[in-house]
Structure formats: structure tokens, C-alpha cells
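*Asks:* Take a look at the structures below.
Since every read-out is calculated from the coordinates, none of them should be taken as a lab result. A quick note: this is a predicted structure, and the numbers were derived from the prediction, not measured. Cβ atoms are built from the backbone, for glycine too; each structure is taken alone.
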Structure I
Amino acid sequence: MAYKISDSCISCGTCADACPVGAISQGETQYVIDEGACLDCGSCSGACPVGAISEG
């Protein structure tokens, strides 16, 4: 199951930099994860400074 970014996202971009396949991009109000491209590796979750990313 792909990871999800919650409303706690502060749009810092750390998660996008940590994603090995580029599945994370800036959305309208916060960063979003392309579920089809997500490898479920958890790199983004570990990199998020505010804990806004979890398995969804």
C-alpha cells in the first residue's frame, strides 16, 4: 500500500528529495505521492521532519 501525506505537511520538499523514484511532487496545497509510482520503501516517511507521512 502506498504511503500518504497528511495535512500536517509543511511543504518543505524533504520527502521529494528522499524519494528514489520521484513519486512525490508539490500539489495544490501540500506535497502528494503518486500511488502508482510509490515503491513502499518508506524513505519519505523517515525523512519527513514533522511525521506527516505514513502507510496509507
Structure II
Amino acid sequence: MEASMNLLLSTIEKTRIEMIDLAKTYGYSNPDVVQCSQKLDLLLNDYRSKTNNY
């Protein structure tokens, strides 16, 4: 379980950095930025649901 949580946290961090880089390049309302933000939201919701079970 810990390995999967570490992978999830790593994916969250990579997605967060990707979103910031995209926003710096294209602006916050760019469809790619919005899509990346939505992906990050899903990952964070997944993390929250897994940590609330402890």
C-alpha cells in the first residue's frame, strides 16, 4: 500500500508542476491547463479518499 501511495504522491507532484508550467506558458484559461487542472483534481480526490480510510 505504501508503494502505491508514494506513486500517487509522485504523480500528483508531477501533474502540479506540469500545470504550473502550462499556465505560465499559455495562461490559466487555456484548455490544456484546464484539462491538467482537472486531472490534478482527480488525483487529489483519490489521495484524499485513500487517506480518509486510515
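*Asks:* The value -0.30, -0.54 for log10 I(q)/I(0) by the Debye sum over Cα atoms at q = 0.12, 0.17 Å⁻¹ was derived from one model only; which of I, II is it?
*Replies:* Source structure: II.
*Asks:* Then there's this: Given structures I, II, which gives the highest value for mean count of other Cβ atoms within 10 Å over residues 2-9?
*Replies:* Going through I, II one by one, mean count of other Cβ atoms within 10 Å over residues 2-9 is largest in I.
*Asks:* Let me ask you something else. Which one of I, II has helix-only ellipticity at 222 nm (-39500 (n - 2.57) for each DSSP H run of 4 or more, over all residues; to 500), as calculated from the coordinates, equal to -30000?
*Replies:* Checking each candidate, the match is II.
*Asks:* I have 40 for relative contact order in percent (Cα under 8 Å, 6 or more apart), calculated from one of the structures I, II. Which structure is it?
*Replies:* It was calculated from structure II.
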